[in-house]
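Taken together, the values in this text are just the output of simple stated rules run on the coordinates, not laboratory data. What you are looking at is a predicted structure, and each value in this text was computed from that prediction instead of being measured. Cβ atoms are built from the backbone, for glycine too; each structure is taken alone.
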Structure 1
Amino acid sequence: MTDKKSLADLTDELVNVMYELDKAKYSRPERIHGWIKTSYLLAFGLDNNLGKRQLANTLQRQIDEARQELSDLCAKVEV
């Protein structure tokens with residue numbers, strides 16, 4: 001699944017989903033939080049000699065976790 005998306009696409013997707021999560025959690029969401037998390041993940045991966053596929057998998061995993069957290073928050077609000 002992640003091999004079809006570029007690192008740039010995954011980065012943009014993670015920033016967007018982190019922003020949506022922040023909108024659900026806080027009254028003043030900021031995109032910077034997503035950029036900081038994404039930058040950290042990429043820097044950590046590069047520091048540890050991860051390849052492109054491993055970096056993509058890491059970003060996709062974070063996207064999936066953030067979406068799950070957003071889904072859980074939405075479910076709590078609906079109850």
Structure 2
Amino acid sequence: MSMKTTESPRRIYVRNGVTHVCFDGRTFAPTAATTFDMKLPIVLEKLESDGGRARVEATQRRPGKSTLTEVWRSINVPRNPRA
């Protein structure tokens with residue numbers, strides 16, 4: 001199994017109602033409701049810490065539309081058992 005490079009596009013996941021992506025050994029999620037299309041991949045770039053949790057800049061290129069950019073923070077996704 002090969003690891004993705006930091007420049008590789010990432011898939012957006014939703015688990016237990018939390019929208020997130022895995023990057024650099026951590027899980028990141030938007031700080032507010034995201035405007036990203038869940039079917040398209042995103043590219044992440046590490047940002048400097050602002051004294052809180054780790055941050056990344058998430059960018060999504062959409063064909064025929066403008067590029068979207070958001071700042072996401074590291075989180076812990078709850079691991080609830082399936083019902």
Structure 3
Amino acid sequence: MEPTDTRDPAEMVRVAILVLGLALNVWMMWDYLRERPDVMIARRRLEMWWKRHVQDPERRAQEMRRMEGEMLFEATSIVEGK
């Protein structure tokens with residue numbers, strides 16, 4: 001039994017080459033797949049989910065903070081009589 005901290009450098013090179021080859025294959029296939037109708041539908045659904053669950057709540061929170069700031073400014077200006 002060999003300890004796990006001593007690994008063959010050639011094995012790490014092989015793994016790096018395999019990962020690089022896999023990344024290259026995914027990149028080449030994406031050009032073909034991104035124009036397919038089912039992929040376009042999935043991308044649109046993902047974009048709509050992102051908009052509904054991430055962008056819209058953040059936008060509403062920003063609007064609420066802005067309105068609260070405006071209301072506080074108006075209230076302090078009325079109290080101070082300016």
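For the reader, a short list of remarks on this structure follows.
- Structure (1, 2, 3) behind the derived value 19.0 of mean count of other Cβ atoms within 10 Å over residues 12-19: 1
- At a computed 77 (volume of the Cα convex hull per residue in Å³), which of 1, 2, 3: 1
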